[in-house]
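Below: a set of structures, written as structure tokens.
Only the coordinates and a few stated rules stand behind these numbers; no lab work does. As the structure is a computational prediction, the values presented were derived from the model and not from experiment. Cβ atoms are built from the backbone, for glycine too; each structure is taken alone.
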Structure P
Amino acid sequence: MDDFTPMFKYIEAHIEDKLDLKELSNFMGYSPYYLSRKFMSDYGMPLTGYVRIRKLQYSIKDLLADMKVIDVAMKYSFESHEGFTRSFQKLFGSSPKVIKNYLQDYSVPEVGISA
């Protein structure tokens with residue numbers, strides 16, 4: 001079993017919460033420094049980046065359900081509409097509005113990432 005499986009499940013269960021490194025390290029019983037370094041070593045990306053990607057992936061379902069972009073940003077604990085839109089555009093290459101207008105269906109990818 002992957003060392004991070006419980007944390008991946010925790011992230012999924014709390015995807016709408018403001019998840020930070022301190023909360024996740026407390027959950028895992030590691031120091032923030034150790035958890036951050038181990039995750040980066042195992043997966044090649046920051047843990048906070050992984051959490052942001054998962055939130056953005058989930059946000060597409062809400063956009064397709066006709067939620068306003070600002071409401072989706074707040075639902076997934078982004079600090080601002082602008083921050084959400086910037087992160088969304090960087091990950092998906094299109095703005096939330098474009099995705100909302102042109103994508104018809106979407107399934108959130110499986111949890112976790114390949115090592």
Structure Q
Amino acid sequence: MLPLFAQYSDLPALQAACLVCTRCNLSQTRRNVVFGAGDPSARLMLIGQGASQTDDRTGLPYSGPAGEYLDKALQAAGLSREEVWITNVTKCLAAKEGKDGRAELRTPRKAELDACRPWLE
């Protein structure tokens with residue numbers, strides 16, 4: 001863990017800090033922080049790039065169509081969400097305005113990835 005986050009003694013404390021994070025501009029437009037789900041002590045950790053619009057609404061990773069695909073893949077491997085830890089590199093939705101005025105997913109910027117990196121370490 002980086003010294004910046006060494007003050008958090010357990011995962012619930014780290015999650016509470018993440019929920020109020022303002023380390024990058026993504027915090028200004030998010031609905032919910034998408035911290036992670038499943039078993040944090042699992043032997044398998046799945047790390048996605050970032051939250052989807054559905055994840056931003058629910059606060060849970062892989063809660064949209066990608067989550068349905070993930071559930072099928074886990075089931076094929078003989079696993080369930082409860083047996084793995086699922087999180088993302090960025091904890092907030094990275095979006096841009098689309099041509100029709102609606103939000104579209106975009107690739108997180110380096111500064112956003114750097115700001116979120118300590119949450120994984």
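Calculating relative contact order in percent (Cα under 8 Å, 6 or more apart) for structures P, Q picks out Q as the one with the greatest value. Given 23, 45, 24, 8, 0 as the derived value for P(r) over Cα pairs in 10 Å bins from 0, in percent, for residues 49-104 alone, which of the supplied structures P, Q does it correspond to? Computing P(r) over Cα pairs in 10 Å bins from 0, in percent, for residues 49-104 alone on every structure in P, Q gives 23, 45, 24, 8, 0 only for Q.
For which of the structures P, Q does the calculation of helix-only ellipticity at 222 nm (-39500 (n - 2.57) for each DSSP H run of 4 or more, over all residues; to 500) return -9000? The read-out was computed on structure Q. Between structures P, Q, the greatest calculated value of FRET efficiency 1/(1 + (r/R0)^6) of positions 33 and 65 (r between Cβ atoms, R0 = 41 Å, to 0.05) is seen in Q.
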